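Participant: The structures come next, written out as structure tokens.
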Structure 1
Amino acid sequence: MMSILDRTETSKTLSGGEKFNASLCLALGMSDVIQSFQGGVSIETMFIDEGFGSLDDESLNKAIDTLIDLQRSGRTIGVISHVQELKTAIPAVLEVNKSRDGYSETQFVLK
């Protein structure tokens, strides 16, 4: 996940997991600020691309719990990741696999 944190001096002292958590907090905070200042604007969907592989088990579980709470509050959360724990924790997964012919094949897996 590329964020504003990647361009600051502070980010050089953060671990991958800390940087991921800070980026998630910034994204959620910016979403709330935009919605409150731009009357009528509603940000209900969030896509997160990777970053989970750098998290330790405790941080990963906190991130998953946060994403599940966001989903329960009515937001749509899309996660792009190869981390198995996420595939297990998230009830609907869109799997993308490369076919032998070089094309992508997709399927939804519901648990």
Structure 2
Amino acid sequence: MSKRTTEQLRKRRHLSIRNKVAGTADRPRLVVHRSNNGVQAQVIDDRAGVTLAAASWQDASIKSAKRGERSEKVGTLVAERAKAAGITKVVFDRGGYLYHGRVKTLAEAAREAGLDF
């Protein structure tokens, strides 16, 4: 019997969350993906299968920031792009990660920038 990797366990938690959380046109899903270097966020309408807004740490204005600051800037940027697309209410999907550290910072920055969740 083989051991499960950390990534396999995270994906399993994410699937459990996805069984409960789904994005609609009225209230799309704000999903977070975290890596060693940075963080990415997307606002997704799951029924249509469309990404409505996205932001990544690899954007030119964010890439030069320190790793801890990147998540705050990504949260603000994804909220601005979502508001430009006419979205104010979202459902937060932490992607199987703990609501802690960079994931929490991104969520709080998105809230401060005007997203409601």
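Participant: Matching task: 17.9 is the computed value of mean count of other Cβ atoms within 10 Å over residues 35-42. Pick the structure from 1, 2.
Facilitator: Working through the options, I get structure 2.
Participant: To continue, here is another question. Comparing mean count of other Cβ atoms within 10 Å over residues 19-26 across 1, 2, which structure shows the greatest value?
Facilitator: Top value of mean count of other Cβ atoms within 10 Å over residues 19-26, among 1, 2, belongs to structure 1.
Participant: Right, here's the next one. Taking 1.5 as the value of distance in nm of label points 7 Å out along Cα→Cβ at positions 27 and 59 derived from one of the structures shown (1, 2), identify that structure.
Facilitator: 1
Participant: I would also like to ask the following. Ranked on relative contact order in percent (Cα under 8 Å, 6 or more apart), which label among 1, 2 comes first with the largest value?
Facilitator: Answer by largest value of relative contact order in percent (Cα under 8 Å, 6 or more apart): 2.
Participant: To test your reading of the models, identify which of 1, 2 gives 25, 20, 15 for semi-axes √(5λ) of the Cα gyration tensor in Å when calculated.
Facilitator: It was calculated from structure 1.
None of the figures in this text is laboratory data; all of them are computed from the coordinates on show. This one's a predicted model, so the numbers in the text were calculated from it and none came from an experiment. Cβ atoms are built from the backbone, for glycine too; each structure is taken alone.
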